[in-house]
Structure P
């Protein structure tokens, strides 16, 4: 949860260059991905939820038991804790300081890091009129 003067999820998001959003259902702070999301779970753990994305014919999510079982097996192999185990979805707890756990959790949820541009590319873009966005607390703003 709270680590010094920062929340654990904020520290993780900054380290892995991902963005924190709020869950639409209950305003919980999460790191959303294509196949799930990351959330704070307990004092020193984060949780990863694997939920297949909805499709046109299946608004509850595509049935993917093989994918979930492969992720579950890989997570247990590296030492992640199984929290919920459904047929085609589930949750695992992990240590955000462990790089193997973090890498697998990001992959499970389908989260990709924000790209970073080099100083040379930034200089070139700035010379043709590019101005970077000003960052706000909950993402970016074009103000």
Structure Q
């Protein structure tokens, strides 16, 4: 299923279809429906030392396992980050915690998916507070290996 891009002078665009039913914009989904149980809490002690942690963390969206569905990677400031794999129909399941993407010992600030190694799948770049950028390479099936060191 390809996308039908319209080429212009120095740009290209994609016309998106808007559903004729319902409202446009975001829809709140109950945990029981989506399966996403992520929270990002920071201890008071950490906030006293580092007030910039109040800015929170980011997330990354992309198809990490090649099934054509958008998966979600959440950054956490204290504790492990979480990768949720899209099962379709807006249902997600938490990926294995042994997937080299948890980075539990870092204050994770932001993330993005990009094809770093040129093999046509999405790898992970993670920014941290005082620990630089971490890089995890994807095997194309959603299994990652940290190559940061």
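None of the figures in this text is laboratory data; all of them are computed from the coordinates on show. Since this is a predicted model, take the numbers as computed values, not measurements. Cβ atoms are built from the backbone, for glycine too; each structure is taken alone.
Remarks
- Structure responsible for 21, with relative contact order in percent (Cα under 8 Å, 6 or more apart) calculated and labels P, Q on offer: P
- With helix-only ellipticity at 222 nm (-39500 (n - 2.57) for each DSSP H run of 4 or more, over all residues; to 500) derived as -9000, matching label from P, Q: P
- Which entry (P, Q) yields the derived value 1.04 for Rg/Rh (Cα atoms, Kirkwood Rh): P
- Ranking P, Q by distance in nm of label points 7 Å out along Cα→Cβ at positions 43 and 107, the structure that comes out highest: P
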